[in-house]
Structure I
Amino acid sequence: MSKHKITWKSPALGGREITFVRYGIAGTPLLLFPTAGGDAEEPERFHLISAIGEYLKDMRLKVYVVDSIAGQAWLKECKTLEQAAAAQNRFDQCIYREVVPAIQRDCGGNPGLIWTAGASIGAFNALAVLCRHPDVFDKAICLSGTYNMNRFLEGRINRDYHDSSPLDFVPGLGGPHLELLKKRFVLLAHGTGDYEDPDQSWKVERVLGPKGIPNRVDAWGKEWRHDWVTWRKMLPQFLGELLPARAQSV
């Protein structure tokens, strides 16, 4: 399996180093976010890349992963909600102004719209980048997501938090931004086993649905817990459903 890894000092993150890994050589570009404060190689270590390997091998998918800088801010580095929300917005700028152009260059300058996916806090990041930037992102596959980030820290719901949280800013969207977002798709999947919180998916659905944003909640049974075993089953299944069929040999 083809793999390429680079690092750079991100201007949006104040010169902080970020790692960017690519798997595969052709296909639909997918930006995959790690869980919580995971690094760019976390999905590989937990065998998620292997689980979707068939789509990389048949060149239907090309996967990109970056360090979960914002997740580290929420869970380890910041003391208040305000600090973490500001860090989330800096991470968003890094994604939009640095990571997306890197993906576009790697795909020859015209990859089309990028898909995104993630589990747990990675699902929040996948949802957030799609809702904030429907000009470059097309589909979000959100697995076992946590979407109300104010559960992690105390502080004020300020402008930074509002702008970082789809549950808060999507209800107020209108105009061209909303019209573009109504052409995108969000898949919200969760299990109902240990440590899962199914209501998180439904909170997002109750925000997206009234705005006309296409979405689907996919609830799995009690044997599916908040764990990599679940996500290694979910992500290949949903990619198989959503990716274009493999081209047939002539």
Structure II
Amino acid sequence: MVQVEDCIGCEECIPYCTVGALSMGNDGVVVVDGSRCTDCYVCIRSKCCPVDTIVPGPLNTFNDNFRHVLSDPTETTAETGVPGRGTEESKTNDVTGRFRKDEAGICIDMGRPGVGVRMRDVEKVAVAVVRAGLKIPGPEETPLAKVMADRTTGKLKDDVLDEYLLSIIIEGTCPLDKVEGVLRALRSVEKEIDTVFSLGIVLQVDENGYHPVLDTLEAFGIKPYRGKVNVGFGRPLAT
């Protein structure tokens, strides 16, 4: 949690907080809500305080560091070597070939600046989609695996459930015939969580840009937005 020392009460920092963790206290100085601060350090990097009274709080525990690294886009996750939430997710599949032709890559991006996400809600979604057929990779590919008690069920470790992050990605793979089940699971669990999420699906389409899963999405009322298409410059390592 960031700390505010020798505050002069100018309120300049308050609009910079991405999750509304800063507010004015009754004594005329800024108060940090530790239950909402994600340690994203936006307030520090922006240098919004005219007297430099905002400083990083101690990151003494695993949970402290996990929250900070996942919320601060300038940090790099040690296991994956990737900055910005620690995962390249679907963005480099055109050259890495992480997702094969007989499977779909699923990326559920939970939380956003201004909204944030409680890990308890992350667990609800993870359990639902794993039950439907999603396979979560290990910590060398996704930081979420580090806080999972059981990747085969989607259950997280109990001591992280109350942690509050700016955002985190649930990602993995599933057989093509399980995609519909994953979509149904998301439709069901979305009513149980207090945050937002976006869904990314990675598919190897044919020469006409078609894949049967696109029809499944249309049937669910989801209009696919083709965020990235390999035009031939990338050479996938797997097919």
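Each value in this text was obtained by applying a stated rule to the coordinates, not by laboratory testing. The structure presented is a predicted model; accordingly, all values stated were derived computationally and were not measured. Cβ atoms are built from the backbone, for glycine too; each structure is taken alone.
Okay, here's what the table says:
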quantity	calculated
Read-out percent of Cα pairs over 16 Å apart, for residues 88-175 alone, computed value 57, structure in I, II	I
FRET efficiency 1/(1 + (r/R0)^6) of positions 112 and 184 (r between Cβ atoms, R0 = 25 Å, to 0.05) derived as 1.00 - corresponding label from I, II	I
Winner on relative contact order in percent (Cα under 8 Å, 6 or more apart) once structures I, II are ranked, highest first	II
Comparison of I, II by distance in nm of label points 7 Å out along Cα→Cβ at positions 56 and 72 - largest value held by	I
Structure (I, II) behind the derived value 2.0 of distance in nm of label points 7 Å out along Cα→Cβ at positions 192 and 208	I
Parent structure of the calculated result 0.94, given that Rg/Rh (Cα atoms, Kirkwood Rh) is the read-out and I, II the choices	I
Source structure (of I, II) for helix-only ellipticity at 222 nm (-39500 (n - 2.57) for each DSSP H run of 4 or more, over all residues; to 500), computed value -9500	I
